[in-house]
1. Taking mean count of other Cβ atoms within 10 Å over residues 65-72 as the criterion, which structure among I, II has the greatest value?
2. For which of the structures I, II does the calculation of FRET efficiency 1/(1 + (r/R0)^6) of positions 121 and 177 (r between Cβ atoms, R0 = 30 Å, to 0.05) return 0.30?
3. If relative contact order in percent (Cα under 8 Å, 6 or more apart) is calculated from each of I, II, which structure is the one that comes out at 20?
4. Thinking only about distance in nm of label points 7 Å out along Cα→Cβ at positions 145 and 161, which of I, II has the largest value?
5. Please compute distance in nm of label points 7 Å out along Cα→Cβ at positions 33 and 89 for structures I, II and give me the label with the greatest value.
6. Quick one: helix-only ellipticity at 222 nm (-39500 (n - 2.57) for each DSSP H run of 4 or more, over all residues; to 500) came out at -12000 when computed from one of I, II, so which one is it?
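Values in this text are rule-based calculations from the coordinates and carry no lab data. Because the structure is predicted, anything quoted here is derived from the model rather than measured. Cβ atoms are built from the backbone, for glycine too; each structure is taken alone.
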Structure I
Amino acid sequence: MSFTPLNDITSSRVTGGDGGFCMTRIMVVVGSVRPGRIGLPIAEWVSVALAGHEGVEVDLVDLAELSLPLMDEPNHPRLQNYTHQHTLDWSERVDAADGFVFVTPEYNHSFSPALKNAIDFLHNEWFRKPVGFVSYGGISAGTRGVLALKPVLAAVGLVPASVAVEIPFAARQLDDEGQFQPIEAQERNLAAVAEELVALGSALEPLQRRRVAQHAAA
């Protein structure tokens, strides 16, 4: 793949030496952990395309590789009083992102339990950050899964982009090597998602900072 996952995730913004250039960090999350899932090649296409936008860095998160257990923290996530290293690592990685793209399938008019679990581990780290969707499935292109996902994201304060990429019968777009081959409309919509995530990230940053200050003062 031609993009480089983030190596330094110690801060949520990357600023140039003159203080005037900010790099937007977008986390792309593979929402399925099933063997043979087509979500991974789709997410790889998304990651490469986003990394091609000026001012964007990409962190590709494969939930199968992340391998979080079922939610096992004894304290409410909003307290950020984590007791397990896997939660601390996940918290740091999500906190470092300025926005997200969830690459999500549709399971029985909903989304995957692995994605729900990964969201539920945290709370403040998601707050007032933008999120975009690349959904895939059969005739509905995964849209019913996104519809079920949105109330969950609202509960943790994520702000959805108005543009989305919807891929019906996505398996038909895999080539002989298993790589996803997008059509022009999908490329165009993904570019619009990237632009909106960057714009929303800048607009929402003051709200994020206010929430951090409130949490520190609590």
Structure II
Amino acid sequence: MTTIAIPARPETFALDAARAALVVVDMQNAYLSPGGYLDTVGFEVGSSGPAVAAAAAVLGAARAAGLFVAHLQNGFDRDQTEAGGPASPVWHKSNALRHMRAHPETRGTLITHGTWDHAFVDPMRPRPGEAMVLKARYSGFAGTNLEQLLRARGVTHLILVGVATNVCVESTLRDAYHREFFALMVRDATHQAGPEAVFGASVFNVERFFGWTAAAADVAEALHGRPSRAA
């Protein structure tokens, strides 16, 4: 077994590349680009560039190290079948669905399958052989085959990058914890929806209760670099 030791908080995160996966959370125009969903409903996205660059660096390192890669992609079909209706909490809490109801002319444009908004940003486009997991809730495990994809490959350890730190990334990491996966969030390869304080709160939650966090440069160096050999 080849053990890769990643400097992390609250302690080193050690993994076997053959049993590890990178989960890329919702790196879509909707959440990262001017004119996308978050920008449209009033969230700041202009400072997300460094997070995209950091996530791209981790993605490149994970590919080089041979990790399984799963790309989560959040949204709804044009008929919003997965959204349900007033009996579903997402119908009330999704800012995209609320905006489209308030502005009917935008229906089918925000986080809708097949649109620019739903598409991945250029540096984070999946490659052939990498899994794409469509989802319609915050967690990548909710109503998807993500767990099946991971279990079928014997994956025990996850590295997470993506958006939003405090929403879909944290939700996916929490669900990973409850499914007995060891999970590491790459702090600077995520970007929050909301003020900086919510980013800090998510980092605190992960480090104290649900998993580990690390810097993108440390993750990339460990994956590219100098693994220690374990029996």
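1. II
2. Attributed to the structure labelled I.
3. I
4. The structure with the largest value is II.
5. II
6. Computing helix-only ellipticity at 222 nm (-39500 (n - 2.57) for each DSSP H run of 4 or more, over all residues; to 500) on every structure in I, II gives -12000 only for I.
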